[in-house]
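Structures given as structure tokens follow.
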Structure 1
Amino acid sequence: MIPNSYIIHTFGCQMNKHDSEHIAGVLEDSGYSRAPTDEEAEIIIMNTCSVRKSAEDKVWGRLSCFAGGVPPPKIVAVGGCMAQLLGESIIDRSPGVRLVFGIGSMDRLPGLIEKSRENPVCDLGDINKAFVDCLPYIPESPVSAWVPVNHGCDNSCSYCIVPAARGNARSRDLDDILREVEKAAGSGRIEVILLGQNVNAYGKDLFPRVRFSQLLDAVSGVQGIQRIKFETSHPADMDESIIEVMAGRANLCEYLHLPAQSGSNRVLKAMNRGYTREDYLEEVRFSRKIIPEISLSTDIIVGFPGETDQDFRDTFTLLEEVRFSNAFIFKYSRRDGTAAAAMRNEVPTRVVSNRFMLLSELQDKITSEALRELEGKTVEVLVGGSAKRGGFRKGRARGNQVVLLSSAQELVEGTLVMARVTGTGKHTARGEVVETITKA
């Protein structure tokens, strides 16, 4: 074991991953160093997610390894959404855990670690006052920077636990965001991904109000940033100005993640989503009218309480009509504390599984067909790390499609290239570099 060393295991969304960058920054600013393995680390940190039960189950599975406790001075700490929701009960269920900390206490993490050496500690701080953006951070990627624009959420989707875990919506000052983007550009990062539980709600709580489209316009003017993406958007808060700014700025990628969740108006109302199927389709039509090449992805929940065969057919036909480039399909997960948790008429597990399979098969077909449309075309690709197999480098096109490039071309992560698409599979394309735009 290496004294004053840590390792972080991150579960969940990109916001959680960015929080882990801050956890690392706070610890290293206080003299801690990153350990390569759990065995060598003095402090093991689980940065957790609670969006679905399966995410929590993964954490409980990892924590079960420490059920009998660990020899001091090794410390197991739990942060993130599970910590915010479950608090001290995590220590009761997993006696090996020495520290439970919240987003609102992240700035005091080194001191909490020291206190936990004597006795278990639970300190969550105040989630509605938590702003971690001022804290030091260690970027995970040499290429891309995650930049939160707001925290928390004021929507009340009946299935969602995020407002309880992340607090009320709180927008960052525009100048603070621009300074962070400029810092990212100054450190050589050429891609920025703007983050928020609902980025479209940015600026509603600022005075004077700043619209998300105005923020996009301002960020697009930062020198050195060649790609800008953002997520997640809420259909109820989308406005045409966002698409219009995207169309007018070369470094705003033609990619929009717009979670539909269901294609049924009855289910959308029960979910309290604040829009109809017709509203959603109109947003899709407008987006494709202004940006014909735009790539759309979505989230879908299958098996929401009371979902009928007709409701499911409405979702099935929504995928057929929109033809998303990608869809993240999830089985409904009951979350205590949400309005949906009290709803009756839960859909039988076997029915949910069958619907999930049918939607997944449909989307796989649509994704494959959408990728085939790229064959023979030349697309811009930002080179990433090595693919898991096949001797390829993995990159992403402007529409967020994964493009595999031959590693024989000695491509460095962070290089921006033009590549001709030579073939496609179910979820990825293959390409050959024809021009290097910028070198890493």
Structure 2
Amino acid sequence: MIKPFSVIATRFVDLKTCIDQAVRSFCACDRGSIFINFGMVVIPLIGMVGLGVDIGRGYVVKARLSQALDASALAAAPYADDVVKLQAEFTKYFDANFPSDFMGVDISLETPVVGNNGTTVTVSASAILDTTLMSVLGRETMSVAASAEVTRLITPLDVVVSIDTTGSMGASDGTGTRLSSAKEASTILVNKLFGNETESENLQVGLVPWSAAVNVAERGVVYDSDLNSFVDGYWYTNNSPVPFTTEPDSDWVGCAYARYTDNSTDDDADHLLYDADVGGTVWESWEPMPRRVVNPSNGSLYTVRCPEWGITKLSGTKNHATDAINELSNPTGTTTIAQGLVWAWRALMPGEPYNQASDKSNLRRAIVIMTDGLNTSSYRDAYKGDLNVSEMNARLSAVATQIKATGVDIYVVEYHVETDLMKSVASATTAPFYFKASSAEELEKAFEKIGTELSELRVSK
């Protein structure tokens, strides 16, 4: 049965009286000096025990602090070229890895420091925690601190961006067109790769625009038929390293047909990199596309669907890539994805017809290809309309297989479309190798994530 509060209070007063009497008797007694000595020792003893307990708590806090800094530094470091976003990402990931109520500590975060021309990011933080038993020694709080440094790996990289410039890329996309969104996203990728560098010894970027075919002329060099030359049985122009079986016309606009013959025989080399002997057919050159071709349905001449922008060769200069991206405009033509992919591969690899690839032993190579459509057959494309869509898809798969066999990573971004075909083209069917974007914002995020993956990071301290 619960006793009334008055009874409990009375007994508490009686107990206090007994304790007071005992204390007075103890103080009046001159015997048992050992108790005095014990009293002199007990406070330092409690302090020493408290020191061990609180130091242990400090180690726990420091370990958790270091782990949180490592994680948040790795997450934030890819934004080293944007101090505002760097700070925001650092804070967000730190808060997620170090709860605000952890052991009651008071955290102070330092501003991330970017160094070594944008290749390192250093983060640090300190924590103040209340002591427990150490307070008997007058130490009410203690502090711990930790830091982490993230370094971008110096892994040589050659990458070619292959952009869809077909007619559908001219469709409205918010404030601009799909092509303008692709240009913004591609520029984000290039800026992410170069960071704060304008010139790099370990990075080269190229660009291959494509539609129904690829313009194999070098960007920025005007074609002059008077400068055509015939060397060792092949024709060369002043603005392309590609050998041609016949001399390009005086009004040639830069495109080449695929190395393919519609003869129901496996003797084609449209999916191969270099010169090849396939099924008894030797492929050492390309056939130039004329400016106009005959429409088989009515016999009239129509202009070929050749992009007006040539290939931008690999270069370690940031502006070389961003200027080429900015020049893209007026998209037109049908979709021949295999050609956009295979010419990106040729621009990426060492050897003729392009030969700007790095020769470093630990070089990483990658292609980033973006498209908003499906393969479309046309008599004005690189296959002369000889392939139906199913056959064009098969040629694309053949190209992707060859590319991946040479150790090249393929990143695919599909815009407003999602297909199993393009997922199979990518080095993996999920991020960061495959993305499906439905808006300009998602497109930019996809290219940004690809840039982050290519710019590998590691914790260095």
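What to note about this one:
- When FRET efficiency 1/(1 + (r/R0)^6) of positions 222 and 358 (r between Cβ atoms, R0 = 25 Å, to 0.05) is computed for each of 1, 2, the one that comes out at 0.30 is 2.
- Ranked by Rg/Rh (Cα atoms, Kirkwood Rh), for residues 166-301 alone, structures 1, 2 are led by 2, which has the greatest value.
- Top of 1, 2 by relative contact order in percent (Cα under 8 Å, 6 or more apart), largest first: 2
- Label whose coordinates, when helix-only ellipticity at 222 nm (-39500 (n - 2.57) for each DSSP H run of 4 or more, over all residues; to 500) is calculated, return -11500 (choices 1, 2): 2
- Comparison of 1, 2 by Cα Rg over 2.2 N^0.38 Å - largest value held by: 2
Since every read-out is calculated from the coordinates, none of them should be taken as a lab result. Nothing here was measured: the structure is a model prediction, and the numbers come from that model. Cβ atoms are built from the backbone, for glycine too; each structure is taken alone.
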